[in-house]
Every structure is written in structure tokens, then in C-alpha cells.
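What follows draws every value from the coordinates through simple rules; no lab data is involved. Fair warning: this is a prediction, and the values are worked out from it, not measured in the lab. Cβ atoms are built from the backbone, for glycine too; each structure is taken alone.
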Structure 1
Amino acid sequence: MEWEFTLLNAIQDHLRCGFMDTVMPIITFFGNGGWFWIALTLIGLIFKKTRKYACMSAIALVLCLVLGNMILKPLIARIRPYDIQTGIQLLVKAPHDYAFPSGHTQASFAAATAIFFMHKRYGIAALIFASLIAFSRLYLFVHYPTDVLAGICFGVLYAWIGRWIVEAIVKKHQQKPSAAVQH
């Protein structure tokens with residue numbers, strides 16, 4: 001854990017400034033409760049062209065909620081960095097749940113990866129935004145680097161699971177009409 005505090009303190013010592021103190025809470029806001037990614041997913045469900053991506057994203061976000069926030073966080077019960085190093089002035093309201101994995105990061109990478117599956121250019125933009133949200137959690141001193149790394153890994157994994165499930169359903173659905181024609 002020592003290296004994690006070294007990195008967090010380096011961010012505080014070398015990057016902390018008025019501009020970043022203003023911008024990082026705004027960026028992290030887009031990850032609060034996954035609202036931004038949930039909204040994109042719901043909008044994606046409306047249009048036929050984006051419905052497949054939105055279904056992948058929805059599955060991934062549900063996995064984030066259940067496996068990440070409801071199971072892993074209480075199971076691992078990792079105390080947040082500001083609870084250990086108490087001299088840091090927080091720029092956001094202190095979260096009262098556990099730190100591992102970062103829910104903001106997990107949801108952001110889950111949805112952004114699903115977008116990437118649908119459209120590479122939009123997906124790259126979404127992954128850059130997800131990375132900014134992930135970094136904001138470090139800048140704001142509410143997560144350790146390994147919380148964020150785990151959030152990235154789990155988010156991408158959940159998006160792949162969502163993709164696998166949706167592709168399997170689509171494949172099965174496409175096979176049914178042809179089977180009915182043969183009878």
C-alpha cells in the first residue's frame with residue numbers, strides 16, 4: 001500500500017491546482033451512481049441502430065452493480081485513502097462505502113467498452129472520458145490506484161460478458177426463424 005500512497009501524494013504534490021480542483025469534481029460527477037452511462041444506455045435502447053450496444057452496456061452495468069458494488073466492496077471492505085491519510089482536503093463529499101473496486105471506474109469502462117464494440121471512434125472518445133473519470137478518483141483522493149485498476153479490469157470484463165450474452169441471444173434468435181422455415 002505504500003506505493004499507492006506515494007502515487008496519490010505525487011498527484012497531490014505535482015498536479016493539484018485551482019483549475020484541476022475545479023475540473024476534477026465535475027468530471028467525477030459524471031460517474032456518480034453511473035448516471036451518465038445509464039442515461040447513454042437508456043438512450044441507446046430507443047434506437048434500433050444502437051440497441052445491441054445498449055443491451056451489452058445494460059448487462060455490464062448490472063454486473064458492476066451486483067458483483068462490484070454489492071458483493072466485492074463489502075466483502076473486501078477496503079478503507080478509503082482519505083480515512084487513513086486524514087490531512088487531505090477533499091473536494092467532493094466523502095463516499096461512505098468501501099473503496100475496492102472503484103464503482104465510478106467500473107461503470108465507466110463497462111459502458112465505454114460496450115460503445116467501443118459498436119463504434120470504434122465513439123468508443124475511443126468514451127474510453128478517454130472513462131479514463132478521465134478514473135483519474136479523477138485518484139486526484140480526489142477517494143480511491144487507491146489498485147481500486148481504479150480493478151475497476152478498469154472488471155468494467156472491461158463485464159462489457160465482454162455483456163457482449164457474449166447479447167451475441168449468443170442474437171445468434172439464437174437468428175437461428176429460430178430459419179429452423180421454423182425448414183419445418
Structure 2
Amino acid sequence: MREFSERNRCKVNISQIEEGSFVSYGAMGVCRVTGTRRMQLNESMPEKTYFELHPARSVSQSVFVPVDNEQLCAKIRRVMTKDEVDALLGCVSHQSPVWEENKRVREENFRRTLAGGFSGELVLAVSALHQKKQELAAKRRHLTSNDERVLKTAERLIEDEVALAAGIDTSEVSAYVRARIGM
């Protein structure tokens with residue numbers, strides 16, 4: 001089995017961020033880099049240089065990341081290639097999703113997982129949420145509103161990156177992922 005290290009995946013050196021390229025930025029997901037901009041966000045802050053990112057699904061929205069903030073810039077990574085996505089999904093296919101019964105712990109785990117963007121953990125979280133949703137539906141019940149929100153956000157993150165990497169439409173991503181993880 002090919003190992004896939006998520007910890008070191010697709011890190012971007014700030015000098016490699018190019019205008020017009022696609023990157024992934026944490027829970028914002030896939031964004032187009034539209035360049036850098038010098039600006040002063042408010043009067044109490046000095047003028048700084050920011051990367052300007054536009055989320056793929058919301059081109060009217062802008063995200064500004066200070067170029068000199070290592071912690072925030074560390075959240076920027078290049079979008080995975082098709083081979084990298086397939087390797088990640090191949091590793092996930094050998095794991096089983098786990099449902100955390102403790103609501104507080106589950107919410108904190110989901111928050112951290114979403115902040116990390118597209119990952120094997122995110123795919124497993126979606127699998128766990130879908131399994132729980134089916135289990136609850138059999139009892140004529142529903143996911144909590146927070147679990148449902150997490151599911152929608154996680155699916156969006158997965159759809160955007162896999163679609164871009166694999167060169168497919170977002171509507172085809174679910175079938176693509178299922179085929180590769182054996183669901």
C-alpha cells in the first residue's frame with residue numbers, strides 16, 4: 001500500500017503563490033489567488049501586504065491573508081493533483097469511519113477537521129455522518145443541525161478539490177469518491 005502523509009501534503013512556499021493559480025485555504029476550500037494587495041484593514045493597524053483569495057464557489061467574496069503571518073500562510077496549500085487525491089482516497093478506503101457519541105467532542109473534532117480542509121479525516125467524517133444519517137432515517141429521526149451543517153461544508157470542500165484535481169464536474173465527485181473508497 002502506498003503511504004500518503006497528510007501532515008506534509010502540498011505545502012506551499014509563499015514565493016510559489018502565483019496570481020491566477022488555485023490553492024486550498026483551510027475551511028474556505030479551493031480559492032483562486034488574484035494577487036497581493038497593500039492595505040490597512042483598520043486605523044489601528046499598519047498597512048500590510050495581503051494575499052487576495054476568492055473562494056471557488058463565491059467569486060464575489062474575498063479572503064485576505066497577511067503575507068507576513070506564518071500561521072495563516074501555513075493554511076495555504078496547493079490543490080492536490082489527481083494522483084494525490086487517488087492516493088489519499090486509497091488510504092482512506094482501508095479505514096472505517098468512527099462516530100463520536102459525545103456531542104461536544106464530536107463538534108470539536110469536526111471543527112478541527114473542517115479547518116484542515118480536504119483530507120482523509122474529512123472523507124471519513126463525511127462517511128460517518130452519512131452512516132449516522134441513514135441509521136437515524138431508519139428511526140424517522142434526523143442529524144442535529146450542527147452535524148447537518150458540518151456534512152454540507154465537508155461535502156463542499158471535498159467536491160471543490162476533487163473536481164478541480166480530477167477535471168470533473170462537482171456533481172460527479174460523490175460517485176468518484178465512492179468508487180475509490182469502495183462504498
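A compact table of results
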{"item": "Answer label among 1, 2 for the case where mean count of other Cβ atoms within 10 Å over residues 98-105, calculated from the coordinates, equals 10.1", "result": "2"}
{"item": "Read-out helix-only ellipticity at 222 nm (-39500 (n - 2.57) for each DSSP H run of 4 or more, over all residues; to 500), computed value -24500, structure in 1, 2", "result": "1"}
{"item": "Among 1, 2, which structure scores highest (criterion: relative contact order in percent (Cα under 8 Å, 6 or more apart))", "result": "1"}
{"item": "Which of 1, 2 leads on Rg/Rh (Cα atoms, Kirkwood Rh), largest value", "result": "1"}
{"item": "Highest-scoring label, criterion being mean count of other Cβ atoms within 10 Å over residues 50-57, among 1, 2", "result": "1"}
